[in-house]
Structure I
Amino acid sequence: MPAMSEDEPTIVVIDDDPDILEALGALLRSVGWQVKLLSSVPEFIAAGRPKGPTCLVLDVRLRGRSGLDFQRELASANVHLPIVFVTGHGDIPMSVQAMKGGAVEFLTKPFRDQDLLDAIRVGLARDRAWLAAAETLAGLRARFETLTPRERNVMALVVTGRLNKQIAGDLGISEITVKVHRGQVMRKMRAASLPELTRMADSLEIRREK
């Protein structure tokens, strides 16, 4: 296979039936997707999550660690990965458990090719949105790291609605110094307004008692 681009979506299929694995691989490649075919969860863990948008097509019943067990492990580790479950032995409690765990879809074999493709497209859209949000948050954190300790203190108080005079009293500095720090905070964080700075602080989970 050609080298995989990090910008293109990757579909990871985990199924311990070689025939099904190859059939799914052929289907997914036919619509132009990059595909990784694996026979077990440990293989996926060893390879790691692909860098770009990803959707996992996961068999429920696998030797050793089941698909549902792996879904719970991903959630516990706070790993965001959209999952489309496929199974030849599904039941309602199993599908409810999978969907409650955040699965995109739960398909029982044999299923329509189009149903699988549609579910994967939904999964990829979810992952793109999550990756974009993660990238935005990483940028905010990088900007926040450029603030001095005093500027961080001022920012934490500014976003609570405190006035410059009140912040000066809180921190034991002059009002003009607060204004200078506040201007630096707005510039370094690239915030055009106080509401925008407040939204940034919420994303960064910056809290301080008034």
Structure II
Amino acid sequence: MANLELDWGMKIAAGVDEAGRGPLAGAVFAAAVILDPNNTIVGLADSKALSEKQRDRLAPIIKQSALAWAIASASVVEIDSLNILQATLLAMQRAVEGLNIKPEIALVDGNQSPKLSCDVLTIIKGDSKVAAISAASILAKTARDSELMDLARQYPGYAFEQHKGYGTALHMQRLKELGPCPAHRRSFSPVRKLLETI
């Protein structure tokens, strides 16, 4: 951690992370967070290591305590036209651009850099190493889960509220029974193969 901190020192740093690269349905989300160094948030961790209840508790605390935060997404249409990596980077770019404080450096989870007007430092497993990235991962994940609950109401047959768009056995069963809906990513192999058989 100490060596990482030398790379950004006293710069205004935004943590950036995404949620929803793997699912077969729904937009991909990203969030950017600039934490207040004088207002520590207890309990931050990689969103995947937290329960849904913990994430839902922390999300409003992050929004209240951070100096700045923004959530953005790239749509299913953008995912299918660009590919999931480029759509994810686009969502990250939108999240950073949405901050009301301009960061001097973006600390991005993973090893891929979005195109930003500030410096970028990619950090593998950053969501478990850097508090601002952990905060971003929680905001991105809770925003995406909220969208999937909306999709569950729009398309009730698919059980989106249960599997959140991931390719579970239940999701695949409903997909075969009902066929893809407008929320499905047609460029993703299981959906594409199903469309080829219809």
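Read-outs: derived from the displayed coordinates by stated rules, not from any lab. Keep in mind that this is a model prediction, so the values were computed, not measured. Cβ atoms are built from the backbone, for glycine too; each structure is taken alone.
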Q) Once distance in nm of label points 7 Å out along Cα→Cβ at positions 60 and 116 is calculated for every structure in I, II, which label goes with the largest value? A) II
Q | Comparison of I, II by distance in nm of label points 7 Å out along Cα→Cβ at positions 12 and 124 - largest value held by | A | II
Q: Compute volume of the Cα convex hull per residue in Å³, for residues 20-139 alone for each of I, II and report the one that scores greatest.
A: I
Q: Work out distance in nm of label points 7 Å out along Cα→Cβ at positions 76 and 172 for each of structures I, II, then name the structure with the largest result.
A: I
**Q.** FRET efficiency 1/(1 + (r/R0)^6) of positions 100 and 132 (r between Cβ atoms, R0 = 30 Å, to 0.05) - structure with the largest value, from I, II
**A.** II
Q. When Cα Rg over 2.2 N^0.38 Å, for residues 92-179 alone is calculated for each of the structures I, II, which structure yields the highest value?
A. I
Q) One of I, II was used to calculate P(r) over Cα pairs in 5 Å bins from 0, in percent, giving 1, 8, 17, 19, 18, 14, 10, 7, 4, 2, 0, 0; which? A) II
**Q.** Among I, II, structure where relative contact order in percent (Cα under 8 Å, 6 or more apart) as derived comes to 14
**A.** I
Q. To which of I, II does the computed value 1.9 (distance in nm of label points 7 Å out along Cα→Cβ at positions 164 and 188) belong?
A. I
Q) For structures I, II, which has the highest computed value of distance in nm of label points 7 Å out along Cα→Cβ at positions 36 and 68? A) I
Q: Can you spot which of I, II the value -17500 was calculated from, given it is helix-only ellipticity at 222 nm (-39500 (n - 2.57) for each DSSP H run of 4 or more, over all residues; to 500)?
A: I
Q | Among I, II, structure where mean count of other Cβ atoms within 10 Å over residues 44-51 as derived comes to 13.2 | A | I
